[in-house]
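Alright, structures below, take your time with them.
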Structure 1
Amino acid sequence: MSKEVESMRAADSDRQRIADRLKFALDEGRLSLHEYDERVAAAYAARTHAELRVLVHDLPRPRLRPGERPRLPTALIVLWTIWGAIAAVNVVIYVLVTLSMGELVHPWPIWLLVPGAALGAVTVGVQKIRNQNREET
């Protein structure tokens with residue numbers, strides 16, 4: 001982190017993220033209960049990012065457990081579900097219309113690829129940002 005970021009005031013969400021990381025270290029057996037209590041108290045009392053960083057400098061970055069995948073944010077899961085449902089309904093209607101007319105009609109469901117591509121780009125961007133944030137802590 002740059003000196004400018006290090007001297008920035010920490011938000012409650014930053015303190016909570018460090019407390020969660022300390023809890024993970026406690027669960028793994030890397031910290032004693034006494035040391036965990038001291039560090040969590042210091043995390044909630046910290047004013048800057050530098051003060052928070054000191055609390056986890058000797059701990060390895062948390063990794064996903066084997067077989068565990070990073071979860072998408074709930075909003076993206078909802079958006080992908082809505083898009084999938086709309087796409088499925090449109091394809092079914094297209095097939096029914098094509099079968100009832102007895103000839104191929106313009107494949108209008110293909111236009112659903114445009115919002116799908118946009119949603120895909122947003123998902124990739126969010127995942128990159130989350131990975132960068134995970135690397136910083």
Structure 2
Amino acid sequence: MAWSTELRTVHERLRNALRVTRETSNVDDLLLFCHGFCAALTGHHEGEDRELFPAIAEQHPELRDTLRALQQDHSMIGHLLGGLQAAVDRSAPPAELTNHLEGVAAIMESHFRYEERMLLTVLETLRLDAHPSQVLGPL
């Protein structure tokens with residue numbers, strides 16, 4: 001198993017989950033999709049921070065600055081997801097939820113592209129004995 005393939009697969013699933021969430025017009029469905037999407041993206045980033053990034057840092061110390069930048073992105077995305085979740089929890093108007101989703105989408109896509117550009121080559125040969133859901137989130 002190549003971790004690069006696993007990462008691309010997870011990113012694509014998260015992109016699709018966000019697309020479905022953004023396209024939902026039914027408020028009840030939107031609330032459900034937002035909760036699921038937030039949990040999935042958070043789980044993905046927690047797995048990377050806990051499992052993937054330490055393995056990369058150990059085998060490729062030259063990437064430590066890149067990994068720190070990616071972890072900072074995770075923190076910023078977590079903050080944005082917190083804002084989205086708070087808006088969902090208080091049943092914010094659809095326009096406000098859309099604004100939150102647009103912000104998350106823009107940062108998430110930028111983060112994914114940077115992560116893929118910087119790590120996919122390394123992930124082709126990364127040695128990490130763990131299940132993909134443990135490393136990249138339960139998707």
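What follows is calculated from the coordinates using simple rules that are stated; it is not laboratory data. Because the structure is predicted, anything quoted here is derived from the model rather than measured. Cβ atoms are built from the backbone, for glycine too; each structure is taken alone.
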- Message: Using distance in nm of label points 7 Å out along Cα→Cβ at positions 24 and 96 for the comparison, can you identify which of 1, 2 gives the largest number?
- Response: 1
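Here mean count of other Cβ atoms within 10 Å over residues 32-39 has been calculated and equals 13.0, so which of 1, 2 was it run on? All intermediate terms of the calculation are to be shown ahead of the outcome.
On the way: 1: 13.0; 2: 17.8.
It must be structure 1, since only it matches.
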- From the coordinates of one of 1, 2, distance in nm of label points 7 Å out along Cα→Cβ at positions 40 and 88 came out at 4.2; that one is structure 1
- Message: Among 1, 2, considering only FRET efficiency 1/(1 + (r/R0)^6) of positions 8 and 120 (r between Cβ atoms, R0 = 30 Å, to 0.05), which has the greatest calculated value?
- Response: 2
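Thinking only about distance in nm of label points 7 Å out along Cα→Cβ at positions 112 and 128, which of 1, 2 has the largest value? Before the final figure, lay out the partial values.
Working: 1: 2.8; 2: 1.7.
Across 1, 2, distance in nm of label points 7 Å out along Cα→Cβ at positions 112 and 128 peaks for 1.
Out of 1, 2, which structure matches -22500 when helix-only ellipticity at 222 nm (-39500 (n - 2.57) for each DSSP H run of 4 or more, over all residues; to 500) is calculated?
Working: 1: -22500; 2: -27000.
Only structure 1 yields this read-out.
For FRET efficiency 1/(1 + (r/R0)^6) of positions 48 and 80 (r between Cβ atoms, R0 = 30 Å, to 0.05), the calculated result is 0.20, so let me know which of 1, 2 that is. All intermediate terms of the calculation are to be shown ahead of the outcome.
Numbers: 1: 0.20; 2: 0.95.
Of the structures listed, the value fits 1.
Upon calculation of FRET efficiency 1/(1 + (r/R0)^6) of positions 16 and 104 (r between Cβ atoms, R0 = 25 Å, to 0.05) from the atomic coordinates, which of the structures 1, 2 produces 0.95?
Values: 1: 0.00; 2: 0.95.
Source structure: 2.
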- Item | Structure (1, 2) behind the derived value 48 of relative contact order in percent (Cα under 8 Å, 6 or more apart) | 2
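Starting from the value 135: which structure in 1, 2 was volume of the Cα convex hull per residue in Å³ calculated from? Walk me through the numbers on the way to the answer.
On the way: 1: 135; 2: 89.
Clearly, the read-out refers to 1.
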